[in-house]
Structure 1
Amino acid sequence: MSESTNLPASATFEQIGEVLRSHQSFVLLSHVRPDGDAIGSQLALGFSLLALGKSVRLINEDGLPENLAFLPGSGRIEPPPDSPLEVEVAIALDTATRPRLGARTLHAASKAQLWLNIDHHVSNTNYGDLNLIDATSPATGQILYDLITRLDMPLPAETRDAIYVAVSTDTGSFQYPSTTARTYDMAADLIRRGVDVGTLNSQTYDEQPYRRLELMRVLLGTLERSPDGIVAHWELRDQTRLELGLRPEDSEGLIDVIRAIRGVQVAVFFEEVAEGKIRVSMRSKDRRLDVCQIAAMFGGGGHALAAGIRMAGPLAAAKVLVLDAIRRRVEAILPDGFSQPTARPNEHGPSFLC
């Protein structure tokens with residue numbers, strides 16, 4: 001990131017547009033273990049820029065997830081090259097903190113003269129030279145739809161389909177509290193532009209590998225609930241990952257199964273990942289139980305209703321620390337037990353950054 005830039009810290013669409021118009025070469029980045037919003041956002045903005053005649057590279061630390069390979073143009077997603085790219089502008093998408101891009105990705109983008117940071121996580125650290133952060137948006141894909149249409153940039157079929165999938169996956173197929181009338185207006189416009197809703201939804205939600213079902217069977221064997229039924233959690237050991245031949249994307253979205261249990265207000269998914277680290281995903285149904293605040297205690301972040309942490313292991317120790325923090329929050333906020341959820345329409349559902 002440039003240290004000498006005099007550009008403002010908070011960007012408008014017009015300021016972002018000026019950067020896009022006045023530069024020729026771009027590298028678009030998204031967070032490790034990318035989800036639909038991360039990859040969809042890269043493809044959406046990337047193909048709009050390509051239609052403008054720009055030079056564009058799409059880089060992700062972990063490459064393209066198997067479950068998103070159906071997206072038109074997804075073959076352009078590549079792992080980081082060994083040498084830094086000769087590009088003018090790096091654009092980080094759907095990534096709340098710079099380290100979440102991954103060390104190899106940061107090295108690949110290290111020669112960029114200017115950094116743009118476009119995201120919807122409230123915990124974003126504004127690490128770009130220009131930062132376009134809208135924490136009221138349900139997905140980075142929706143921010144890009146607004147940006148592209150406001151600036152009258154090209155919206156080719158690849159961009160159209162990528163935006164639809166980005167927003168659909170980050171809103172639980174348009175059902176989480178973050179979904180607004182504006183989101184449906186956007187979806188309607190994309191359909192008018194030619195989105196094949198049936199095909200895209202089938203490819204997104206109805207083409208799961210069998211190993212994901214085997215994973216579900218294992219996870220259900222580890223499911224536990226707190227005595228009051230407010231907190232539910234399960235865990236994934238690295239040994240299981242190896243035995244089932246799991247890919248990183250295979251566990252995405254499974255936390256919603258235990259979040260849906262009647263009476264459960266906080267769901268937690270503990271995973272052993274590389275180098276002894278523990279990945280903790282948290283979902284809340286009640287904005288009073290703000291899981292972003294809990295995640296922040298351990299260096300994580302996200303949204304009030306969906307947040308995550310990466311922390312030191314072992315898993316058993318991490319579980320004790322996190323579950324104790326959640327218990328203390330429940331006791332402070334709901335001393336008489338759960339009554340009614342108070343989620344507001346602009347709060348985010350399961351879109352998380354860790």
Structure 2
Amino acid sequence: MLGAARLSSVSSLAMAAAGQAPSVATIEAAVASVTRLTEPPRFVLGSKSASRRAILEAATVGVLFDVVVPDIDEKAIGDRARDQPLALVSQIALAKADALLSSVTNDSHPGAVLLTGDQVVTYEGAIREKPSSLEEARAFIESYGRAPCGTVGAVCLHDLASGRRVLGVDVARITYAPMPAEVVDELLADEMTMWCAGGLMVEHPTSAAYLQSIDGGVDNVMGLSSRLVASLLAELCAPADAGSAVLRQRSWAVVGDVLNPNKAASRIVERLESQGRPVALVNPRDKTGKCFTSLADAVLAGVVDAVDLVISPALGVGIVEDMWRLGIRYLFVQPGADSERVLQRARELGLVVETGCVLIQEIPPALPAVSPKL
């Protein structure tokens with residue numbers, strides 16, 4: 001959908017998911033990992049974040065954009081103690097866009113796309129604010145060696161010319177080894193720790209040796225998921241009546257008993273291919289060597305925009321996790337694979353999920369191979 005640049009970025013994610021790439025949490029690493037946009041529009045970035053600006057500059061490959069900071073009270077939106085993180089960041093991203101539309105218009109920025117977003121730090125499903133004391137900061141930092149923490153971010157794209165708007169979320173997971181007391185003390189001695197949500201500074205050199213992995217993208221952790229921006233831009237470029245956002249994806253992986261002509265997975269492959277969709281065949285249980293046994297291998301061999309899940313729920317959650325690590329945002333789940341556990345995990349990770357049967361549903365025309373200018 002986004003050409004060779006997207007394939008290169010996703011292949012890097014595939015290698016990272018397979019443990020072949022170290023985790024480095026710096027602005028430089030975030031910039032180096034971005035999904036570069038093909039023929040990007042002129043953006044207006046609704047954020048004062050230096051890291052978001054650097055990531056967008058790298059993703060747009062030198063296309064200039066303006067920066068306008070929204071004037072809103074984020075703390076007045078939602079309830080951080082009760083709201084789900086994905087819902088909260090979505091509310092705030094939309095509120096930022098709404099606040100800017102009185103001054104950022106198609107007259108002031110012809111043909112531009114307004115980009116706003118928000119991000120929170122999470123731990124075991126709960127949102128973490130800035131530490132209220134050194135004691136709380138210490139407890140936060142020590143906890144990261146016991147269980148992964150994460151970030152949840154939302155991006156809103158608003159086309160100023162048409163008024164169309166798309167919204168998406170992306171999640172990252174950060175895993176640390178336990179940090180010795182002297183390392184925690186050194187982090188607490190840096191006053192910036194108290195200004196960071198959750199006391200989390202992934203870029204801090206003191207804790208770098210204890211950072212084991214980042215799943216979901218370094219750029220995502222640093223404030224802006226470029227893979228999400230690319231996906232949303234493609235949605236914004238599609239005609240308003242283009243149909244299902246999932247089924248209009250171009251390149252697919254079908255996961256199931258894909259080589260058995262008596263099984264639904266094999267017939268789904270035939271249906272998608274008859275509609276001009278390239279399909280990668282994936283079966284984690286395959287012993288023949290005639291199909292891929294993992295999504296990561298399928299992605300290394302070619303672009304995968306969407307997955308059709310035709311496999312037992314016992315394996316489905318793992319496939320959903322793989323999709324998220326690899327940056328595959330669109331999931332279609334067939335009857336029998338659509339357990340609540342699978343669907344809930346997919347939504348928690350920000351995937352766009354549709355249920356039904358590809359064998360009987362109308363399949364709309366595919367998105368263009370390269371996203372056009374708006």
Structure 3
Amino acid sequence: MAQVSMSNLRSYDLVDFPSPTGREEVWRFAPRTALKPLLEDVASDGRLTWESTLPYGVTLTRIDAKEAAERAASAPVDRISALAAKHAGDALLLRIPADSSHPDPVVIDLSGSGREPVVWGQTLIEAGPGSRATVVLRHSGTAQYAGNLSVRVGDNAVLELVSVQNWSDDSVHAGHIATRMGRDARLRSIVVTLGGEAVRLVQTVDYDGPGGDADVRGLFFADAGQRFEHRSFVDHSQPHCRSNVVFKGALQGDGARSVWVGDVLIRPEAVGTQTYEINRNLLLDDGPRADSVPNLEILTGDVVGAGHASATGRFDEEQVFYLRSRGISEEEARRLVVLGFFADVLDGIDVPMVRSEVMRAVEAELGYEGGEV
């Protein structure tokens with residue numbers, strides 16, 4: 001099995017993360033020209049505006065940078081996330097009380113109003129032991145945003161996390177999604193990237209006790225000139241834990257580019273691990289390029305199962321022909337094929353409002369009349 005490509009380095013010290021040259025493994029695919037402002041050590045007073053919908057008992061407060069670092073699920077993993085931690089100043093803290101259950105989703109809308117200045121931000125989510133909740137973060141508007149998202153799922157807690165990047169086409173977004181699982185905790189994480197000039201998100205999954213179950217999913221649709229990069233690193237350090245990583249992307253237009261790098265590390269002490277990761281990319285015309293790099297490193301012989309898969313292919317015109325032979329228009333046929341491709345990720349979004357919004361946004365990318373958002 002190939003060794004994982006992501007460094008295990010976690011640090012708040014910028015000295016550990018010099019400016020990338022592009023020769024480093026973790027930066028070789030990155031759109032460094034678009035990301036350049038987010039790689040510079042320059043303070044800013046820029047902010048995203050936010051609105052929230054909070055069920056009873058759930059709180060959203062601001063904490064200072066020192067407390068944010070103490071409560072974070074992980075230290076930064078690269079230069080951009082270290083800069084975000086340094087310059088954000090404070091952080092939003094969302095707390096879900098222990099043993100509470102919330103059938104209605106917690107929704108936080110984050111919006112930018114311009115490319116200047118650069119916005120540094122941090123958001124922390126803490127799901128208390130035994131709690132059950134769904135949290136939705138929606139990003140929109142225009143911004144150059146470097147943001148860290150920290151998620152702690154307490155013992156026996158169940159959390160669904162949906163992060164939607166539906167920025168304007170001139171926006172840039174990069175950051176670190178850090179998730180940490182308690183004993184017998186369950187997390188379903190869904191990252192949806194539909195808008196922005198360049199988006200680069202690095203997600204890490206760490207376990208603090210046995211029995212953790214992480215289901216990490218992603219959906220992206222890149223148009224001409226857009227560059228989306230998603231990296232995941234699942235660090236199995238505890239026994240009898242599970243992870244499942246599924247990322248699917250569609251691309252169309254000249255210069256559309258996607259990168260997915262999935263790393264899974266199973267340490268010697270992580271006996272009884274069950275893990276699988278898969279990436280599928282659908283090219284809708286001749287203009288795009290998709291890079292897919294799955295990596296799996298196993299350091300124990302006692303695993304339940306471990307594997308990975310990756311495939312990139314052209315749009316299947318035979319499927320369109322079949323649907324058209326049944327009286328369906330070409331436009332509707334293409335819509336059905338693409339939505340079918342994304343079905344297992346869309347079905348994983350348990351919030352009907354968000355699932356419908358994402359479906360409409362995908363339809364809009366296809367130019368489907370009914371897809372205008």
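Throughout, read-outs are computed from the coordinates displayed, never taken from laboratory work. If you're wondering where the values come from, they're calculated on a predicted model, not measured in any experiment. Cβ atoms are built from the backbone, for glycine too; each structure is taken alone.
For mean projected area of the Cα convex hull in nm², for residues 143-286 alone, the calculated result is 12.9, so let me know which of 1, 2, 3 that is. Answer for the origin of the read-out: 2.
Relative contact order in percent (Cα under 8 Å, 6 or more apart) was computed and gave 11; which structure, 1, 2, 3, did it come from? For relative contact order in percent (Cα under 8 Å, 6 or more apart), the value 11 is produced by structure 3.
Of structures 1, 2, 3, which gives 2.7 when distance in nm of label points 7 Å out along Cα→Cβ at positions 135 and 175 is computed from the coordinates? Show your work: numbers first, answer last.
Details: 1: 2.7; 2: 3.3; 3: 1.1.
Label of the originating structure: 1.
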